[in-house]
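Quick note: the coordinates plus some simple rules give every number you see, no bench work behind them. Bear in mind that the values here come from a model prediction, so they are computed numbers and not experimental data. Cβ atoms are built from the backbone, for glycine too; each structure is taken alone.
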Structure P
Amino acid sequence: MRFQGKTALVTGGGGGFGEAICKQFADEGARVVVTDLDQASGERVAAEIEGAGGSARFVRVDVRVSAQVASAVQLAVTDFGGLDIIVNNAGIVHAKQPAAEMDEETFQHVMDVNLKSVFLFNKHGVPALVAAGGGAMINVASTASLKPRAGNVIYGVSKAAVVAFTKGLAIELAAAKIRVNTILPVAARTQMLLDFIGDNADEQIAQIAAMIPLNRLGEPADMAAAITFLASDDAAFITGAVLPVDGGWTAG
């Protein structure tokens, strides 16, 4: 029970990585604020945590909107007495296309969801972490930040910015005893991957898995395990880290 008495807020908690992260935190004793744009999915995850004997609240949040982010943080403080951990997991991918063919609206949407969200949860969430005497923030970036591929350049740019943001915040917030780290997931069979791949998903997924040294895609549980470690006191001397959770994809 590494998080007994602590509260964690997870964005994009209604499915995929976020759902696994929320449930792992709850299993470790945390009170969990599940945030998502999809109300039905977020409510389901919170209900399942409660049904398993944990403590959870759902709040619908558009991570691009400052007032909604502030409300989610306030809910954690009001309902659970404070906030100790923030996981910026929410993210989107654009359809596979050359960067020069992307319209400006899509570019801005990707940047707002993947990067501005981290800015907003830092802006509104850090005061709550300071009030708690310190805490942890974990940002979910991507192996695309280190190893971009044709067709997902802008996605990779948005995640590279998250990596830079993480390192800067780690230095800036160290005096407040707030640790900031990021993980770099490889492709995993989630809705985000299917949105990116489009047609012939099974064939393309098999090709991607064959290129990963450990010969499989990532799983939500892999990401949840890494984030749980980084949020815990087991990682008390780790901040500013960029941890690939990728089966060796970025090693070569």
Structure Q
Amino acid sequence: MANPVVHLPVMGPNAGFGRTLRKDAWWVGPAVTFVVLSAFIVYATFRAFENNYFTWGPYLTPFYSPYIPISGIPLLTPAVLILPGPASFRLTCYYYRKAYYRAFAMDPPACAVTERAPHRYNGETKLLLFQNLHRYAVYVALVFLAFLWHDFIRALIWPDGFGVGVGSVVMGVNVVLLTLYTFSCHSVRHLVGGGLDSFSTAPLGRLRHAFWSRLSKINANHMAFAWTSLCTVALTDLYIRMVASGAITDVRFF
């Protein structure tokens, strides 16, 4: 038996901004998004300009990876230099567009909730034309992902040999979630098989189809990976900062 079609109640365009017949707390999602993204932006900006406590032992925070030494230039730190790279991928991400359009611009506030009037949809043109760069930003994200995997491997190499500390685990969880977020991206899925008319006749078609099928499965959880990886990036940086500043002590398992 097919699932019944659910129709959301809709009010007319002249009903007034934010008006709706919905009975659920539709505003909770945009409100939480606003708080989380704002907190991340404030913290990331602080850390980018702090230019301290970004490395300890074999650990390097993702905010400063890859580390490029800079000195003598006011307000330019290694983090300020590299953060636009991964930021461009998240800023133009198809999921994040929906999230921050609703949370910061209330455009639209939510499904079946009235927008500001008069309202004209121009697509992602003019000011938002840069959103079309997402298909290219994914290459930048893949490069940074390679550096982060390198950092994780280095986090397992101590002066006395192989070892695992809490920081190593934190960095490992972070890079795995970042990998899932990146490879669940629609652009990566399109790179593998989106431009093909037929897998069976394409070069390496069987291999590409297998890879595309697996990407399609994790693509269904792209939103979850977007949020969890955003949180682990900040938490990984915070952990390394606290260890480097002496606020806490890293525990070495072996």
Structure R
Amino acid sequence: MPLVLKRRSATAPIVVATLAVALFAIPFAGLLARAPWSRTWIILRTDAARDALRLSLITSLAATAVALVLGVPLAWVQARVAYPGKRFVRALTTVPMVLPPVVGGAALLLAFGKRGLVGGPLADIGVHLPFSTAGAVVAEAFVAMPFLVLTLEAAFAASDLRLEDAARTLGARPWTVFRRVTLPLVRPALVAGTVLCWARALGEFGATITFAGNFQGTTQTLPLFVYVKLQSTDADAAIVLSLVLLFVSVTVLVALRDRWLTVR
């Protein structure tokens, strides 16, 4: 009897959960159903599609490299160093995760534009970020780096400090301790955060189009290419490149599922 009641009490949540799954599944099913499978390879071989694919790989990998160089030290400081304003800094560095990307792009433009807060001095030394490939990298790094920082900060905070103390006791220098002890301890989180950061950079749209523009071969990444094709009569190209992004996203999530859950 209790088992029967338990099953009946679970009916309503199961029905609602099924509707929730359908909300995610139906749009993807529509994408797959409308895909022009016979023309997929032809579309991927067009100059515009290849330019978008090439540029997306270049900018997303470069943005991930920037995130690693800046984000790993930031995550370590946030996890290990006590200082005034720490909560404010954490909030500041995670705002891009919830900020509308277009707003982020506008903020970047007002900061690094020719008449922006630091854009003028940068232009004087020959650095022009807006509407350039470098600008696309900056926009993607701005939006994607919080995924790396948050994942890695949690791992730094949870790692066993006694192992690092033992290495220092044995005479290891700080950089050696970090490279030989700390990084191996947080390697799963580092891998997960890096791949999540890259996937987010690959799919970035709003900040990129606002700050870097939408120029084929220069700033037109895959999401921007899809947007342009959806606005035109070439919906097939938009569907094919959308499937490429969907495939990458699903692959990343499936590959990192166990590591992501462990980090959390």
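Ranked by distance in nm of label points 7 Å out along Cα→Cβ at positions 75 and 115, structures P, Q, R are led by R, which has the greatest value. A value of 25 was computed for relative contact order in percent (Cα under 8 Å, 6 or more apart); which of P, Q, R is the source structure? That value comes from structure Q. Consider the structures P, Q, R: one of them gives -14000 for helix-only ellipticity at 222 nm (-39500 (n - 2.57) for each DSSP H run of 4 or more, over all residues; to 500) as calculated from the coordinates. Say which. Only one of P, Q, R returns -14000 for helix-only ellipticity at 222 nm (-39500 (n - 2.57) for each DSSP H run of 4 or more, over all residues; to 500), namely P. With FRET efficiency 1/(1 + (r/R0)^6) of positions 163 and 203 (r between Cβ atoms, R0 = 35 Å, to 0.05) computed over the structures P, Q, R, the top value is the one for P, the highest of the group. Between P, Q, R, which one scores greatest on FRET efficiency 1/(1 + (r/R0)^6) of positions 27 and 147 (r between Cβ atoms, R0 = 35 Å, to 0.05)? Answer by largest value of FRET efficiency 1/(1 + (r/R0)^6) of positions 27 and 147 (r between Cβ atoms, R0 = 35 Å, to 0.05): R.
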